[in-house]
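Take a look at the structures listed below.
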Structure 1
Amino acid sequence: MIKYMYLLIESIKIVDGQLQNIAYHNRRFNKARRELWNCQDEMDIKAFVEIPTDSSKGVYKCTVSYNTGIVNVQFQKYSIRKIASLKIINADDIEYSYKYADRDNLNKLFAQKENYDEILIIKNSSITDTSFSNIIFFDGVKWLTPNAPLLKGTKREKLLYEGLIKEAPLKLGDLQNFSKASLINAMLDIGDITVDAKNII
C-alpha cells in the first residue's frame, strides 16, 4: 500500500541563517521518498527553504514536512533541553525506521519516564535511542553508538563517516562499561547533552 496519508519530517539546524548538514538531510529525504512512494527524482530541500529574516541570527530549528514532495516548512527558535537522567524502557514492538511526523508511539513511551528527564528505549534486549535522539556512549577512549537504532539520524551518519563515533552491538548489560552518554541529533552535537552513566536506570 502506498502510504500517501503519512507525513515525514526533516528537522534541520539553522545557525546564523545557514542550513547545517544539508547533504545528509537530502540523502535521507530522497531515500524515504524513493522507498515509500517510488519517487525517482532527486529534490534539494534547500531550494524550498526560505529562511525568514527574524531567523537569520542565532540557532533555529527548521521542520520540513513531506511525502512525495515538501508540504510545509516551519521555523522555531531552538534551545537545548536540560537532561541529566534516563529511564530505561523496554519496547520490543516499537518501529520508527522513517522519521514520521506521527510520534504517538514514542510519546506513549516517553509518558512512562516517571521522574526522569528522558527515556532510553530497549528493543529486543538491544539499546536503541531516546525518544528524540540517537545516543552515544563513552568508554574512556572512544564513543560508541548502538548498531540497531530506531532511526538512523543525520548527525549520527555524519559522525560515523567522520570517524568520531563507531557502531557496536550494545546490550543493556553493556551500560556498566561506560562512564557517560551523549544525546545527538540534527540539533545536538557531542557534549551538548551529557548524562552520567549512573543516572541511566
Structure 2
Amino acid sequence: MNLLSLFPTPVGLFNLNREFTKQELAFVKGLQTRPNMGNTTSVENYVLQNKQLKNIKKFIDDSLEQYFQSVFQPQETVKICITQSWINFTNKGQWHHKHAHPNSFISGVFYFNANEKSDKIYFNREEYQRIKLTPKVWNAYNSETWWLEANTGRLIIFPSELSHNVAPVEEEETRISLSFNTFPKGVIGENHNLTEFIANW
C-alpha cells in the first residue's frame, strides 16, 4: 500500500540552544499576574515588545519566518508579524483548558521553564467522527490527541485554529511559558481573483 498523508497539520519545533540571561529571567519572573482558566497569566500581554526580551523576540521572529515560508510559501509580498504575547505561570496541580487562538493566523508557545520528564502540551483533533472505531495501535491518522514534550528553551509553532491544552502540572517547580499570536502584514490574496486584502496595520 502507498499511504498518502493529505492536508497534514504543520507543527514546527525549534530550540533556543542557549541559557537565559539574568535580565530575561528577572523580567519574566517579575511580571504582575492575573487569574486565568486553571493557571495564571501576565497582566502585560505585549511582553515581546519589551527590550529585556529583544533577543528572545528575534529568535521567535526568525523561527516564525522559517515556518511561514516553508509551510505556506506565499507568492505575495507578505510578512508574518507577532501581535499579542503573554507569559503563563502553571504551578503544581494547575492546568490550562482546551482552547484555540481566534483572530490569529499562526500561534506559538516558548518555554522559559519546563520539566522535560513530565511537562507536555496536548494537541487535539476536533472534527466530528461519524463512525468511531477503537484502534488497537494509535497513530497520526487515528489519534484524537497528540502530545509533545515541553522542554526549557523549546519553541512550538502551529496554526492558530489547532486546539491544545495543558494537563495538571505534576512537579513542584512552576512551568513558565510565553504564548503569542500573529497576523499577516502586506498584500494578501490576488486582485484579479477578488481575494485581495491589503493589511497595512
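Readers should treat all values here as calculations from the given coordinates under stated rules, not as data from a laboratory. Because the structure is a prediction, the values reported are computed rather than measured. Cβ atoms are built from the backbone, for glycine too; each structure is taken alone.
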Worksheet, complete the sentence: For FRET efficiency 1/(1 + (r/R0)^6) of positions 95 and 191 (r between Cβ atoms, R0 = 25 Å, to 0.05), structure among 1, 2 ranking highest is 1
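Work out which structure the value 13.1 belongs to, where mean count of other Cβ atoms within 10 Å over residues 7-14 was derived from one of 1, 2.
2
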Worksheet entry | If semi-axes √(5λ) of the Cα gyration tensor in Å is computed and equals 28, 20, 16, the structure in 1, 2 | 1
Worksheet item: Once relative contact order in percent (Cα under 8 Å, 6 or more apart) is calculated for every structure in 1, 2, which label goes with the largest value?
Response: 2
Item to complete: Kindly point out which one of 1, 2 the value 4, 16, 23, 21, 17, 11, 6, 3, 0 was derived from, the read-out being P(r) over Cα pairs in 5 Å bins from 0, in percent, for residues 111-166 alone.
Response: 2
